[in-house]
Structure P
């Protein structure tokens, strides 16, 4: 910007330096963090580059932002040496230090958790554990029990292709990745299969359950719902993902709007376990 070089200090009034460099630092951080968000939503076919590219962009952007803050300090020190406004110079140095601390906090609270999660996804979600897949009842029932990792949909597709006589899918688990859950729900719906819950089915597991043509819950079954979550992302950043979940429940699952609103009101760190009467009334289940 006018008179303020990007990479070095120059004899420019401190006020103009602060204004321009704060803007450059903020834009750099926006670019760096958005690179991670784009990789999360769009980069599934990039392999390890899904992690390396956003990590590199975020690192470069953060270093650039920190350098801009250091140049504010340099300009403030120059102002003090030249006998300029001492108070504004000191406030500029303090503001730059606060900005550097804020960048460190953003990296710790947002960028690092997001990149760690991307790394786990790239490595097949080994931390989540394995999804158990068992065929019983003379080939008529498929039991899915466990967390939904990034490769869960491929596993279920293989099981469905090998067992043409399946009629019912029994689901259980703590949840996991919602992307594979949507895919599995689609596979179940395409085959015209029913779903049933005999034990605990929470979070993304309920998305799989809603893929059933006819859906039921056993005497010890429980369905648990909440908004979506992703490490390092807040509700505003997850608005589109939660809107997709809402649309899926309403249009694909044929669940009542009031029920879906209750799900969207439940924080991701909590869980809402509706009663059987609430599930029946909302159309989540068709029988007990």
Structure Q
């Protein structure tokens, strides 16, 4: 392979990763704008910053969509690459590490005493970065025959999605308050638990076999359509339930029969894990 070949990268998957990174960057900017807006009168007013924090959360959701698409496109077109793996991880640490950590530290957890909020946000960021580093190390190691596709620890996009969806739900519960009151303690506990779960040995399904070529029954199509309608209808509650179900599924998965696991995960055949991280 010559130098020119090394510089060539798959276009479409990496454009999706670039979209992921752009959403993460804009989410961080939105948090900063929210802090400035909330503090312009000299005292912190949560209501003044609420729209900026909601925008940041929506941008994190946008990053989740781009992250989902880049892996699917790479596998569909056979364009997995070491460059894509590293680029994806760098984008993920901004979109799913820095952006949620900034949102929680500046918008939600800062009133906690003794800088506990900053500490929890920093712990989340460190655990997310180490999880991505661990995944990349495992991805380049030789795979054993029949190796599992499972993730070890909850993937950082799912962790960020759960934190973001729970935050926007609570923000809209407390829309008439100037701060989040006691809810900030729930968010602090959720972020602390998610941080530990990212570095845990709990196995989570990757659903990598579900792509643009996946086929299903008419009932599967109807069920997915129903989920989409419910997400649109219950736009605040729906994402929390969706991300929460994935989080809980990994914890209760060892108690579920292998046959039922395969039905839930659409896992009909053995396949080795690809290089696409999450």
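Read the figures in this text as sums done on the coordinates, not as results from a lab. These numbers come from a predicted model, not from an experiment. Cβ atoms are built from the backbone, for glycine too; each structure is taken alone.
Check the numbers for distance in nm of label points 7 Å out along Cα→Cβ at positions 195 and 259 across P, Q and tell me which is largest.
Answer by largest value of distance in nm of label points 7 Å out along Cα→Cβ at positions 195 and 259: Q.
Among the shown structures P, Q, from which was the value 3.2 of distance in nm of label points 7 Å out along Cα→Cβ at positions 187 and 219 calculated?
P
Can you spot which of P, Q the value -21500 was calculated from, given it is helix-only ellipticity at 222 nm (-39500 (n - 2.57) for each DSSP H run of 4 or more, over all residues; to 500)?
Q
Suppose relative contact order in percent (Cα under 8 Å, 6 or more apart) works out to 11; of P, Q, which structure was it derived from?
Working: P: 11; Q: 24.
Label of the originating structure: P.
Check the numbers for distance in nm of label points 7 Å out along Cα→Cβ at positions 19 and 67 across P, Q and tell me which is largest.
Going through P, Q one by one, distance in nm of label points 7 Å out along Cα→Cβ at positions 19 and 67 is largest in P.
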